[in-house]
Each structure stands twice: as structure tokens, then as C-alpha cells.
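As C-alpha cells, here come the structures.
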Structure I
Amino acid sequence: MGRLIIFLILIFFSGTVLAQNEANIWYFGDNAGVDFNGGAPSVLLNGALSTGEGCATISDNTGSVLFYTDGITAYNANHATLANGTGLLGNSSSTQSAIIVKQPGVNTIYYLFTVDNNVGPNGLCYSEVDMSLNGGLGGINANKNILIAGNT
């Protein structure tokens, strides 16, 4: 009986997490993407990325893309370079060069974590993307490439 309750709780919460739609669009590779908003995945060919490895995408709670990155350059929903979005310290040879996390309790600020490759000097850094900038298209504010941990 206890296992059934745990199973039902997990099913309930997994549906709640998926309902947030923030991971419904993925951009990767050479201008490629996948849109999961319609139930069945659909192919996107309008991305600005050209990367063989790490990248990250974030959407809003309705599933509309906000921005995406290869860890070096960040792009807005119009597939143009995000304001102050160049010169990020990720690395194209890093398997996961970027991760995007929403600042808890704030709907407009996202942390964009970047990581250099395993021998690079830039280590783990973060930049803040403020979606209230540039008419809602966002931009990286003054907190850019803040070193968290250097390469040791």
C-alpha cells in the first residue's frame, strides 16, 4: 500500500513538473531544434546555434522560447544575439557548456552557468539574463562571467 501511495505521488508531481513547459523547446547542433509543445515532437530548423556539443534552452511557462546558448553566445527568441550575449566563457569542447536556471522567486532573472573544457582557465562561471531588458527579449546584465570555481 505504501509503495502505491509513493508511486501515485511521483506520478502527480512528475505531471506537475512537465506542465511547466520550460523545457518544451530544444535548440542544438547546426540550426536544429525540437518543439514538444504540440504533443508530438516537431522539427525546428530556425535556430542560430552551430555546435557539436553542449547547449541549453529555456522557455517560459507557456512553452515559448526565451533564450538559448552554446555557452559562448546567447540568442533571444528571435534568434538574434542576446544583448551583451557574446563572450561567454563556456567552451565548444565542453560536453555541457551551459545550464540555465531560473532565479528562485524572480520571474525575470535566469542564471546562465557556463563551464570551460577540462583544461581551460575559465572554470565554472555564471551570468545573469534579465528578461525585462530589451522589450522582453532579455539581455545579460552587469553580472557577466562571474567566476564560481576556477580550473584546478
Structure II
Amino acid sequence: MEELTAALTELEAPFRTLVDDSEWAHASVEGLVLDLGTWWSADARTRLQPQVTFSDAFSEASRHNGGTYVEGYVWTGGLAVAAAWCGLGGAVVYGPRAEAYLGVGLSPHFCRRIQQRNGTAAVLMSKHPRLLPLLRDGLPRGAAVPGGRPGPRSLRT
């Protein structure tokens, strides 16, 4: 978990002035995940794949009662990789094989709205230019849903 946090912090660093000087909510997508993301855990029951598409993770989340579509980063092979998975509580139910999972659970309504507007399967990880207002202003109320364990910046005030 420490490696993933350090890698995302390094990726976010060049954009920190947006938060520090311009009062943006998040410096970058990496910063958003550090700020709002929670840790998720895979176990022996998790259906792990070498790779999982954003659309497959979204579909899988809708098939599970209480399933959550999560976008964020995984730590795999010594790299922070953008990814999506299906979570339930704090567990990864279906997702990519990885050593650590840090992501934001997203509501289905928010996902569909962004996917339709941007024409992408990924919501936050698409890095679409239309996402800049989310970095500047933060996620709208109801976009993020509970799940996972407190993330790296969860205790920050």
C-alpha cells in the first residue's frame, strides 16, 4: 500500500499548485484517488483476471446485490496502474490481479451520466478534458459511495 501511495503522490506532485494556489479540490486524478480513495482487498474468493476492462467491472458491479463499481489505481508489477473493479463492502469481488487496490466507489447514476457525456467506459480514469470541473470543484454529492477501508488521506481535515 505504501508503494502505491508513494507512486500516486509522485504523479500528483507537478499539479499540487492547483490545490495550493488555485484552491482546486484535487490536483489531478491521482490526487482525487489519494484524497477520496479507499483501500480494497482481494482474497481467495475474488475472481482475479490479468486485466479487467472498465466496462466489464461496471457490468459485474450491477450483477452483484450491493456491488460497487470502483475506479482507481492498483499496484502491480512495481507500477501504479489505472484500473476498475467490482467491490462489495471492502472486498474486491472481481478485478485485476494486483498487490494493492486504492479506488473510489462510484454510484451507478453518476457513472452512466459521465459515460454517456464523455463517450468513455472509464469514468474518472478516462482523464477526459470534461473531467476538469470535477478536479476543480470536487465530485458532486452522491457520486462517491461507501466501501473499502480508509485511504491515505482519509484522516486529513
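Points worth noting:
- Structure (I, II) behind the derived value 30 of relative contact order in percent (Cα under 8 Å, 6 or more apart): II
- Top of I, II by mean projected area of the Cα convex hull in nm², largest first: I
- For helix-only ellipticity at 222 nm (-39500 (n - 2.57) for each DSSP H run of 4 or more, over all residues; to 500) computed as -3500, the structure of I, II it came from: I
Here, each number is a calculation from the coordinates, and none is a lab measurement. These figures come from a predicted structure and were not determined experimentally.
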